[in-house]
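J.: Before anything else, here is the set of structures, which you'll find just below.
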Structure I
Amino acid sequence: MQDQLAALLAKASAELPTLASRPDFEAAKARYVGPNGELTALMKQMGAVPKEQKPIVGKLVNEALRPFAS
């Protein structure tokens with residue numbers, strides 16, 4: 001899961017600076033953190049993460065969410 005989160009964070013970090021308008025940003029936000037978003041799907045898998053890895057994965061999730069906080 002850590003690899004998936006890291007890849008998703010890299011993908012979002014590369015895409016977000018290229019967005020030219022608010023509608024583009026909102027569309028990207030929906031793709032990543034909307035009800036059917038990629039990050040949302042990964043977050044639903046947190047229950048399967050071993051207890052000792054949850055703090056690490058949680059930190060990655062928070063980093064991935066940071067660009068969408070608006």
Structure II
Amino acid sequence: MREDWAPRLFWVLSGWLILTAAILVFHGFGWWGFSVEERVLMTLLGSTAVNVVGLFGIIARFVFPGPKT
């Protein structure tokens with residue numbers, strides 16, 4: 001199960017972070033007239049951080065369980 005889910009988790013998180021970084025760069029430099037409100041950027045960054053940590057935590061907890069007591 002680890003061999004099956006580890007690459008999927010890696011690619012989902014990598015894609016998510018690359019897309020977020022691209023949005024920030026496009027907004028920061030104003031390429032092709034790309035602009036997003038500050039509230040949208042703050043929401044994007046906050047939700048990305050929460051989703052990345054949450055997804056990693058959920059997968060890590062169920063794929064790599066601790067000792068049973």
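Any read-out appearing in this document is the output of simple, stated calculations on the displayed coordinates, not a laboratory observation. Because the structure is predicted, anything quoted here is derived from the model rather than measured. Cβ atoms are built from the backbone, for glycine too; each structure is taken alone.
J.: Where is FRET efficiency 1/(1 + (r/R0)^6) of positions 15 and 39 (r between Cβ atoms, R0 = 25 Å, to 0.05) largest, in which of I, II?
T.: Comparing I, II, the top value of FRET efficiency 1/(1 + (r/R0)^6) of positions 15 and 39 (r between Cβ atoms, R0 = 25 Å, to 0.05) belongs to I.
J.: Figure out for me which of the structures I, II the number -28000 belongs to, where helix-only ellipticity at 222 nm (-39500 (n - 2.57) for each DSSP H run of 4 or more, over all residues; to 500) was derived from the coordinates.
T.: Clearly, the read-out refers to II.
J.: Which one of I, II has percent of Cα pairs over 20 Å apart, as calculated from the coordinates, equal to 26?
T.: I
J.: Of the structures I, II, report the one carrying the highest value of mean count of other Cβ atoms within 10 Å over residues 31-38.
T.: I
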